[in-house]
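What follows is calculated from the coordinates using simple rules that are stated; it is not laboratory data. Computed from a predicted structure; not experimentally measured. Cβ atoms are built from the backbone, for glycine too; each structure is taken alone.
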Structure P
Amino acid sequence: MAASAIPGGPGGRAPAPGGKPRQPSLSQLRAFAAVAEHLHFRDAAAAIGMSQPALSGAVAALEEALGVQLLERTTRKVLLSPAGERLAARARTVLEAVGALMEEAEAARAPFTGVLRLGVIPTVAPYLLPTVLRLVRKRYPLLDLQVHEEQTASLLDGLAHGRLDLLLLAVPLAAPGVVELPLFDEDFVLVTPRDHWLGGRSDIPRAALKELDLLLLDEGHCLRDQALDICREAGRTEGAPVTTSAAGLSTLVQLVAGGLGVTLLPRTALRVETGRSEQLTTGYFADPAPSRRIALAMRAGAARQEEFEAFAGALREALGPLPVRIAKG
């Protein structure tokens with residue numbers, strides 16, 4: 001059964017003295033927003049680094065301050081009350097606004113200091129992060145760079161909700177409220193078993209992709225979607241065999257080495273991934289080769305926009321030695 005409410009106020013809660021709700025604290029709003037997202041006190045407490053008793057007390061204090069019952073508690077689960085549904089959205093808006101205020105204050109200090117939370121996709125991180133980290137150590141020693149490797153959808157969600165500041169990923173994104181800062185374009189290369197008939201060629205027509213046993217990353221990776229787009233442009237039908245059996249490029253390449261098929265790799269990943277096996281060879285497409293663009297992405301109107309644009313310019317210079325075509329700033 002639901003816990004009994006305190007009689008008297010809206011939703012059964014007693015109003016604050018004088019009939020006016022008291023101002024809630026940010027910790028109370030943060031606790032309520034976490035419970036509204038997870039609908040579980042233990043998971044919500046873990047998500048925001050608060051003890052479960054403290055979180056429960058903060059939510060109860062918020063209900064008392066507002067004079068509204070926000071949750072329906074049962075022995076098995078937690079549900080939002082009708083008022084809780086409405087106020088949860090308001091609470092998230094307030095917390096996002098406070099986060100923006102803190103970001104603005106941080107940006108008011110000297111540039112390239114403080115925390116920079118960088119999100120990177122898995123098909124970029126192992127190959128570009130060495131260059132990024134060297135650049136930060138050399139030019140921005142006071143910058144506290146924190147790296148988060150996630151798939152594109154998760155990165156965009158983190159950017160939108162203020163969990164991340166800047167993204168390094170494949171574009172275009174077609175995401176509202178996101179500004180792209182192009183870094184470079186890179187070609188795709190066909191990776192095959194050593195004795196494959198296309199191995200070692202430098203003039204592979206895209207049409208060759210029509211009937212190959214193509215190995216792809218799991219769903220959710222943008223590189224999978226890019227590879228499928230390239231195949232469709234080459235005339236590959238939906239019924240052509242496609243095997244999805246790898247969560248990362250390293251596994252994907254080992255499957256190719258084992259003779260299970262072929263795959264497409266971006267040039268930046270080629271040396272790292274194919275150097276691990278003598279059973280692999282590569283083939284290059286005839287011009288124009290299929291390619292992808294890598295960029296930094298930030299929120300539109302970000303307080304640190306000038307800083308991020310300067311960082312993109314410095315990164316373009318640092319990426320010059322890689323087998324890519326540097327984009328114009």
Structure Q
Amino acid sequence: MLRARPGTRGVIRMRAIRVAEYGGPEVLVPVEVPDPVPGEGEVVVRAEAVDTLHVETQIRRGDWGEAFGIPPPYVPGGAAAGTVVSVGPGVDPAWTGHRVVAGAGTKGAYAELVRTGVDRLVPVPEGLGSREAAALAHDGVTGIGIMEAIAVKPGDRVLILGAAGGMGTLLVQIAHSAGAQVVGAARGPQKLALVRRLGADAVVDYTEGDWTQHVRNAFGGMPVDVLLDGVGGELGTLAFGLVADGGRVSAHGAPSGGFAELDQESARRRGIALRGIADVQYDAPEIVRLTAKALAEAAAGRLHPVIAEEFPLSRAADAHHAIEARSVLGKALLIP
């Protein structure tokens with residue numbers, strides 16, 4: 001797997017994916033680059049599974065590249081699971097050989113070897129695979145963080161938009177386990193069937209013109225106590241109109257192209273607690289805590305990440321095609 005480029009001496013190189021310019025999935029190009037060397041407080045992880053996110057397609061297109069401070073050329077990816085193969089100065093050598101998650105905030109994870117800070121390392125529990133661990137590296141953190149803050153209670157009426165996505169599938173499971181009445185909204189019969197299998201009491205296709213009425217009917221005409229909006233845009237705005245006075249809203253998703261435009265003044269007047277994307281931007285210690293909790297829940301069999309597709313690292317472009325086509329149920333992973 002590790003190679004010396006022809007014509008060089010002793011330069012060990014790895015495969016990675018590079019974006020030289022913003023554009024379509026075709027700009028995700030396999031390249032060979034020098035192996036990373038861990039610096040002070042860093043380790044290098046041999047990746048066994050790499051997480052993918054919809055936001056990475058938006059950065060790659062250039063829609064949000066500047067907003068996230070990621071200009072080309074760059075190697076995409078923000079988390080991976082694998083084994084520590086080397087440590088830098090100031091890092092306990094005992095990390096070497098351990099299976100870990102290189103947690104959210106890691107850079108350049110679309111690669112065979114991933115360099116990250118030791119402050120973002122989370123051990124993978126026995127009995128949990130690297131693929132499952134990678135699938136929880138972002139969505140498990142955000143999902144559990146949202147649910148801790150929203151504090152879903154037994155009997156709460158919970159509406160989840162984007163319920164068949166990587167994080168949506170986790171939110172359905174967590175809300176169901178908390179004893180809430182869960183309505184999952186997604187698009188198409190295959191996704192709706194998955195959401196129902198995960199524990200939703202009812203499912204709604206939000207491509208139908210009267211989908212908000214279907215939500216009302218599913219809750220027996222009662223308003224929504226908790227809205228978990230992983231879609232944004234017009235759908236998120238319409239869903240906000242279903243929320244009860246005194247309800248709780250997390251508007252954390254924007255795969256539709258933008259976050260829902262919510263009336264802040266109306267929310268204050270109605271006593272609705274609003275949380276947005278800024279509320280799920282965690283520092284390294286909190287990322288480690290939430291990742292460890294997600295991995296522990298999965299290892300105990302209480303949380304099941306849905307991994308729909310696995311692509312070789314060299315086919316990262318195909319993974320982005322699938323994500324943008326909305327054909328992925330749950331997660332798509334890259335396998336170096």
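Brief remarks on what is shown
- Percent of Cα pairs over 22 Å apart, for residues 72-263 alone derived as 52 - corresponding label from P, Q: Q
- Top of P, Q by mean count of other Cβ atoms within 10 Å over residues 32-39, largest first: P
- Looking across P, Q, the calculation of helix-only ellipticity at 222 nm (-39500 (n - 2.57) for each DSSP H run of 4 or more, over all residues; to 500) that yields -8000 traces back to Q.
- Source structure (of P, Q) for FRET efficiency 1/(1 + (r/R0)^6) of positions 112 and 288 (r between Cβ atoms, R0 = 30 Å, to 0.05), computed value 0.20: P
- Identity of the structure behind 32, 55, 13, 1 (criterion: P(r) over Cα pairs in 20 Å bins from 0, in percent, calculated), options P, Q: Q
- For 13.9 (mean count of other Cβ atoms within 10 Å over residues 136-143, calculated) the corresponding structure among P, Q: P
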